[in-house]
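Novice: There are structures below to look over.
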Structure P
Amino acid sequence: MYFVTDVALAVRFFLQLAVILLVCRAVGWVGRKYLGQTQVVMEMIAGVMLGPSLFGLLMPEAQTWLFPQTIQVNGTEVKHPSMSILYVASQLGLVLYMFLVGLEFDVSLLKEKARGAVAVSLSGILLPFTLGVLLSLLMHQDGTYFAPEVSLWEGAVFLGAAMCITAFPMLARIISERGLAGTTMGTLALAAGATDDAMAWAMLAVVLASFRNEAVIAVWAIGGGLAFALLMATIGKRIFVRLEQWTQREGDVTQTIAITTFAIISLAAWFTDAIGIYAVFGAFVTGACMPRGKFSERMRYRTEFATSTLLLPLFFTYSGLNTRIQLIGTGEVLLMMGLVIAVAVIGKWVGCMLAARVSGETWHDANRIGVLMNARGLMELIILNIGLQFGVITPTLYTVMVMMAIVTTVMASPLFAWFSRDRSAVPA
């Protein structure tokens, strides 16, 4: 039996952290200067580069030593505790970041654009879901893409849900980096993206409930999520007002106020994760329901820098470590990957663009909303990892969908910048 001491794990973690931060910053600089990408997209690519797809391909022994995935315990291969530490730290960064996104979420603008948000959200669900279901019929043949025990409808709903996903954390960060936080277009895109992801997670819960013959999974995810959002928007919002009053009395966000807030965020993240919707939604809803004023301003000031620069890159790196581009292969799988990417782009970009235009947005803004909604990012990787873990999809389909997520995410930032710059290209 092989033991890993706490000291050894701590030493390895600090080295991992140093490598992640330096690589993410270097790749981000190259992406911003030469490729027109935002830091957040390049951090996703940097995470993949640090995994088996590049670092592991060029220097397999060094990559395995720095980021050991498994360990032998009594003859059984189990997850290395170093990865568990990295995972927990990455989740902390993601949760805090999504709280900050919610804190900047302008609910009043959402009320003004409620019709547009609903239309974009529904189009961002119905069209890609329908296309995903049709595509699953081609895949559900010989067990190449779905496990043999997965029924036709389970495979269809899973792929449809995976097509509906929007890279909500990345969407939020792109909007923030482009200075669109608090604008009508930014709020509309965030609202539609959050709704789409929530619906996709609900559909995933239904698939897992059927696959495992446990209906309680779906009940908890859908019912618990609605109850949580309603509770936070009513009773929670009234209680949170006291945080602003407390801050006004103290003159700033003190340690006690910050600790209280972090405890609330942690409880919200724990609850939504426990019911199967994922922790980011609990953090986002909590931030959106917090009072605006001195509390939100000072809380953001004290939290944002460390979260964005220190903790959030860990999330992208951890997900990238589980991506293996080498599994794409050639022939039929490569053609299927091209079809998946085409269906994904048509379903999200075109569907959301038309819905935004019908809702009163100019062609210019409608097109930019479609581009943003088309990015899948690492939210897609999360839902794919769950499907792979529970045996719903095969490693082949996992790899195909990961490549779709990378392509649609990399497309988002330069296309958004191009359409933002060239207003004359799209008629109003």
Structure Q
Amino acid sequence: MGIYFGTDGIRGIINNDLCFDLMYKCGNALTILKEKPTILIGRDTRNSGSLVTLGVSSGAIQGGAKVIDVGIIPTSGVAYLTKKLECDFGVVISASHNPPEFNGIKVFDKNGYKLLDEKENELEKKFIKSNLKDNSEIGSYSYCPSFANCYINYLVSLGCNLQGLKIVLDASNGASFSIAPKVFKKLGAHVFATNCKNNGDKINYNCGSLYPEVLKRNVLKFKADIGFAFDGDADRIVAVDRFGNILDGDKILYILAKYYKLQNEDLKNVVGTSHTNMGIENALNNLDINLIRADVGDKYVLNEMLKQNCLIGGEQSGHIINLKYATTGDGILTAVILSKTLKEQGDLTKFFDVKMLPQVNINVLTTDKLRVINSEILSNTIYAEQENLKNGRIMVRASGTEPKIRIMVESESLVQAQNTANRIADVVKRIS
């Protein structure tokens, strides 16, 4: 990570951490990485989306870039179109699951992959320079929201006839508010669209993948067969089955792995993270599939997938990457495949035959997460707690996108996991 780039691009509160000058520099720096590039830009519904789009576009155009603005579209749509239209870069304007006052900038290469740390650092170093073209070499801007139809048609082509299925969709009032319902209606499903509005004031506000209980209530209310909730840029997904059981990223990863195994896919390895439940690892082993753990962060999962030649990977938070069909996490794509699995296999609850280990997650707000995470007091506490924890795991890390310390404790005993996590959280609060 650099000064501005975190685990998922540049992110911050608009006109505070993320100011117009930074937006401009990022766009302009792309024209230093490549002479006169074609840059495709898409965004979510945040009120600041137009501002950040114009900021990045201004810097890029002054450096000679051709900018194609495709409007409101999920992150995965930008990745797909960047590759399909043979653009040099794709830029997503979104703060993903963060509250409305945040926004961010994520950059993809010509193949639709997020820039890895090394390339982001190289881009960031260009921020101190300026590439200002003469009048005849200044770039151009075009607004082409109709390109989203290419992405919609692609998703539909991967599904099957969902006639008879009742599906609840929660778009978190974000980037998938229009696209997700269109996809599932085209596939024949009866769709109950909730939180599917172009409302940047309410993006991720008590809705979407961060609030699966809201989806659960709606699935039970409408007596639906399944429900899907996405985050602000729709690269995350959480599902709820017809009985109200919540399926997080860990569970979805296992369901897809088992489904592909039944389809005779050559699936030897699956990539998860240090957060992935040990119950998932044990169940995958029973299918003769090895779980490879990457650092938390979908780009680290992707990097490990590419190194190990893995078909699927994902995070507990709901980032699911399916390299057979996409180059980044795609919540709608995952929902389409899960619906196809449901149609073919029936009840997903029976299909998910995993004994999960109790896992407790606590997030602690802090003003200086790096000082806390590097504290010797915290390190000693974690070591002592791990010594007392039988058949369990502890993971404490600084969030890459928020001012938080994230604590995860996994144990065969829920009470032990909860008590251990609480004690560590108390230490973090004292240090903060």
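What follows is calculated from the coordinates using simple rules that are stated; it is not laboratory data. The structure presented is a predicted model; accordingly, all values stated were derived computationally and were not measured. Cβ atoms are built from the backbone, for glycine too; each structure is taken alone.
Novice: Just checking, which of P, Q has the largest value of Kirkwood radius over Cα pairs in Å, for residues 135-230 alone?
Specialist: P
Novice: Taking distance in nm of label points 7 Å out along Cα→Cβ at positions 71 and 199 as the quantity of interest, name the structure among P, Q where it is greatest.
Specialist: The maximum falls on structure P.
Novice: With Rg and Dmax of the Cα atoms in Å, for residues 79-118 alone derived from the coordinates and found to be 11.4, 33, which of P, Q does the value describe?
Specialist: Of the structures listed, the value fits Q.
Novice: Follow-up. Quick check on the output: 0.00 is FRET efficiency 1/(1 + (r/R0)^6) of positions 343 and 367 (r between Cβ atoms, R0 = 25 Å, to 0.05), derived from one of P, Q. Which one produced it?
Specialist: Derived from Q, not from the others.
Novice: Let me ask you something else. When distance in nm of label points 7 Å out along Cα→Cβ at positions 7 and 399 is compared over structures P, Q, which one is greatest?
Specialist: If we compare distance in nm of label points 7 Å out along Cα→Cβ at positions 7 and 399 over P, Q, the biggest value is for P.
Novice: Of the structures P, Q, report the one carrying the highest value of FRET efficiency 1/(1 + (r/R0)^6) of positions 223 and 295 (r between Cβ atoms, R0 = 30 Å, to 0.05).
Specialist: The structure with the largest value is P.
Novice: One of P, Q was used to calculate helix-only ellipticity at 222 nm (-39500 (n - 2.57) for each DSSP H run of 4 or more, over all residues; to 500), giving -24000; which?
Specialist: Comparing all candidates, it corresponds to P.
Novice: When relative contact order in percent (Cα under 8 Å, 6 or more apart) is calculated, the result is 26; to which of the structures P, Q does this value belong?
Specialist: It traces back to P.
Novice: Out of P, Q, which structure matches 0.65 when FRET efficiency 1/(1 + (r/R0)^6) of positions 167 and 239 (r between Cβ atoms, R0 = 35 Å, to 0.05) is calculated?
Specialist: Considering all the candidates, the number was obtained from P.
Novice: If FRET efficiency 1/(1 + (r/R0)^6) of positions 263 and 375 (r between Cβ atoms, R0 = 35 Å, to 0.05) is computed to be 0.15, which of P, Q is the source?
Specialist: Structure of origin is Q.
Novice: Consider the structures P, Q: one of them gives 4.2 for distance in nm of label points 7 Å out along Cα→Cβ at positions 87 and 407 as calculated from the coordinates. Say which.
Specialist: Source structure: Q.
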